[in-house]
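Undergrad: What follows is a set of structures to go through.
Derivation of every value follows stated rules applied to the coordinates shown; laboratory data play no part. It should be emphasised that the depicted structure is a prediction, and the values quoted were computed from it without experimental measurement. Cβ atoms are built from the backbone, for glycine too; each structure is taken alone.
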Structure I
Amino acid sequence: MRFATGFRFRRILSERTSIGFGAGYARQFFGNVIMPFLEVNWKINDQWTLSGLFPIKPKLEYQLNKRVSLGAQILVDNSSSRLSRKYNESQIVQFKQWNAQLYTEYTIYKNIYFSIVAGYVFRRKIQLYDQNMRVPWTIFTFPIGGEKTAIRTLTGNGYILQAGLSIKLKND
């Protein structure tokens with residue numbers, strides 16, 4: 001079973017700046033993941049904003065006009081999936097990657113957005129494990145107390161190109 005939870009403390013310093021800290025916890029099929037972070041939301045001026053959770057998802061954004069924004073961000077992912085018991089003996093696949101991305105977001109109507117993302121995965125590792133192979137704790141994508149022995153490992157870098165449609169339920 002997988003689940004995640006976390007906490008954060010945020011302090012508003014001014015109309016343009018807030019900072020905070022916190023940690024996320026995720027129970028994955030391969031073990032436990034801890035993600036400590038520093039939260040920053042700094043509206044540098046009317047066009048530029050530096051925000052996000054460092055080092056998990058920091059981003060720098062430029063507001064071109066009321067409808068279009070451009071930005072750059074880094075994303076960290078450490079997740080897992082359990083394969084079929086019938087065909088794959090309940091093996092576990094673990095995905096670890098660090099992405100650098102450029103994006104543009106267009107406001108279609110109120111809280112409905114269209115986005116295009118282009119980027120590069122500069123660190124990717126996909127590993128297949130026996131169902132009983134676990135590491136008790138991981139910080140971000142780095143295991144504490146040694147690596148597990150994978151049945152198979154795939155590594156590599158690559159490009160990202162994606163488009164999306166999203167609805168924001170709340171504007172901050």
Structure II
Amino acid sequence: MLNNTVSCSIAIEKNGYPLPHVAFYHFDEANNDIIFHFSKYGHAGEEITDEKKASISVYKYGRLYTAAKAVDFGCEYQSVIIYGTISIIENEQERMQAMSYFFDRYFSQIPKDSYEAFTSNQSNAIYVAKVHIEPWFGKEHSLPVIAKDAFLPQFPAMMEPRDT
């Protein structure tokens with residue numbers, strides 16, 4: 001599942017409460033790391049720091065379903081919760097490699113000659129971080145046998161485009 005979703009929610013503790021941050025991520029399967037990037041400015045840049053413990057939630061939803069009793073209505077889903085410690089990637093070569101993972105994974109179909117390549121200088125405004133996966137657990141809820149009907153939600157799964 002970690003190889004076929006786009007975003008995750010990274011939560012760290014702030015004043016006794018979880019502070020979640022939604023981010024684009026890459027699963028580095030060879031090293032068992034979740035790699036993500038975020039702005040150095042704002043809440044994330046101030047709070048997501050080196051050596052801070054984090055929990056990461058990744059999920060996908062499927063069909064909604066009905067049953068004979070309303071209490072048995074539900075939704076298919078898959079989810080993974082990961083625990084680990086944040087490491088801000090300082091090494092420039094490692095940071096650029098991590099950023100290339102994002103471009104290779106999500107934008108490989110875009111011809112490289114159609115845009116200016118990402119540069120080290122442009123990366124100065126962002127942090128690139130990784131969380132080595134320590135303990136984790138996953139859960140899946142599939143369509144149960146008591147389901148009468150199953151359907152995808154009628155609302156869009158993505159944001160509506162804004163007028164520019």
Structure III
Amino acid sequence: MSLVGQQAPDFELESTSGKTVTLSDTLSNGPTVIVFFRGYWCSYCQEHLRTFSHLNYDLWRHLNVDILPISSSTVPDLVEMRDRFELTLQLLSDEDLEVTRQYTDTEDNSKHGEIPVPSTVIVDTDGIVRYQQIGDDPADRTSANLVRHILKNDFEHPYPEKYY
């Protein structure tokens with residue numbers, strides 16, 4: 001389900017800041033990185049979001065990039081996660097997985113039901129998907145440093161396509 005080169009589906013989700021966030025609004029400021037993660041309970045997700053949280057200010061200040069982490073967790077659970085791990089990101093709740101299914105796959109988890117497969121999508125200011133990675137397992141994720149490289153190098157990936 002590659003969306004690269006296609007128009008990114010717009011969405012509207014509730015965030016941990018108490019506001020509704022739309023993709024079209026964030027794109028009016030600059031490119032947007034969408035990070036789909038399994039849930040507040042996932043240790044891989046916690047660490048992955050910490051790295052994006054550290055990178056958040058640099059990307060926003062220098063490139064006007066917004067980072068939108070999305071999970072099927074509830075807003076209260078995401079607020080707890082944000083506060084517990086001191087994340088500087090607003091986290092978005094897609095409880096019914098409607099947005100998630102437009103961008104990536106889902107998986108059945110015996111404990112948490114249907115959840116997003118870890119994925120990263122980069123959308124340019126024209127709303128075109130320039131990069132998409134869908135994880136093969138819970139630990140398979142695009143590093144924050146690779147995302148920074150792609151954004152700072154006009155969406156050029158540093159590796160040949162056969163490697164990602």
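Undergrad: With distance in nm of label points 7 Å out along Cα→Cβ at positions 72 and 96 as the yardstick, tell me which of I, II, III scores highest.
TA: Once distance in nm of label points 7 Å out along Cα→Cβ at positions 72 and 96 is worked out for each structure, II has the highest.
Undergrad: Output the label of whichever structure in I, II, III has the greatest value of mean projected area of the Cα convex hull in nm², for residues 24-79 alone.
TA: II
Undergrad: Given that distance in nm of label points 7 Å out along Cα→Cβ at positions 8 and 48, derived from a single structure, equals 1.0, which label among I, II, III identifies that structure?
TA: Traced to structure II.
Undergrad: I have 2.8 for distance in nm of label points 7 Å out along Cα→Cβ at positions 16 and 88, calculated from one of the structures I, II, III. Which structure is it?
TA: Source structure for this number: II.
Undergrad: Out of I, II, III, which structure matches -500 when helix-only ellipticity at 222 nm (-39500 (n - 2.57) for each DSSP H run of 4 or more, over all residues; to 500) is calculated?
TA: The correct label is I.
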